[in-house]
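Pasting the structures here.
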Structure 1
């Protein structure tokens with residue numbers, strides 16, 4: 001009767017010490033290291049999200065800077081802004097606010 005050793009069951013390429021070393025190294029780098037592949041992908045996704053947020057806020061800053069410049073240079077623009085944003089009016093006039101159904105729902109949700 002032939003004895004079957006444990007090493008005979010292992011495929012031939014895995015018996016090579018160099019192949020085995022490379023496989024162990026690859027598993028270590030891809031899964032076990034603190035800078036593994038999973039963490040790297042997660043960090044890249046977070047970096048992409050942060051860059052998108054940065055771009056959004058830079059655009060928002062640029063738009064707000066333009067508005068601020070317009071408000072500081074012309075009194076008519078300042079008056080228009082105050083009327084539109086803060087519902088301000090002159091003492092001798094009446095102000096009527098017309099809401100769309102969508103705006104009306106949003107306001108009623110905030111109140112309730």
Structure 2
């Protein structure tokens with residue numbers, strides 16, 4: 001997996017490239033932890049535009065980030081899901097709980113709203 005991030009108005013936008021699966025979840029947690037735990041960060045947007053596959057470990061990671069952000073009264077959103085990955089969120093009904101957007105711009109607009 002390849003990670004990159006930028007911050008805009010105390011919202012951290014994290015782009016992930018590759019598969020979010022069991023073999024990379026530890027690496028993903030290590031990358032995400034300082035951003036999630038930062039007192040300055042009020043929201044996390046995860047851009048999945050270049051994510052090919054998400055397994056149950058990846059779903060667990062996403063839910064963990066969501067719960068952590070809720071606990072610190074922050075915001076969390078996912079953007080740019082492929083149709084295949086969108087189906088996973090629909091089947092698991094996470095699309096009813098998580099804020100999912102077609103673009104980073106839409107997620108940021110809602111968070112800043």
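Derivation of every value follows stated rules applied to the coordinates shown; laboratory data play no part. For clarity, every value in this text was computed on a predicted model and none was experimentally measured. Cβ atoms are built from the backbone, for glycine too; each structure is taken alone.
Assuming -14000 is helix-only ellipticity at 222 nm (-39500 (n - 2.57) for each DSSP H run of 4 or more, over all residues; to 500) as calculated from a single structure, say which of 1, 2 it is.
On the way: 1: -22500; 2: -14000.
Source structure for this number: 2.
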* Structure fact -> Structures 1, 2 compared on distance in nm of label points 7 Å out along Cα→Cβ at positions 16 and 48: the greatest is 1
* Asked: 1, 2: which one has mean count of other Cβ atoms within 10 Å over residues 64-71, as calculated, at 15.1?
  -> 2
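One of 1, 2 was used to compute Cα extents along the principal axes in Å, and the result was 113, 38, 18. Which label is that?
Clearly, the read-out refers to 1.
Assuming 8.8 is distance in nm of label points 7 Å out along Cα→Cβ at positions 8 and 104 as calculated from a single structure, say which of 1, 2 it is. Please report the intermediate quantities before stating the final value.
Working: 1: 8.8; 2: 0.6.
Computing distance in nm of label points 7 Å out along Cα→Cβ at positions 8 and 104 on every structure in 1, 2 gives 8.8 only for 1.
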* Can you tell which of 1, 2 yields 25 when relative contact order in percent (Cα under 8 Å, 6 or more apart) is derived from it? -> 2
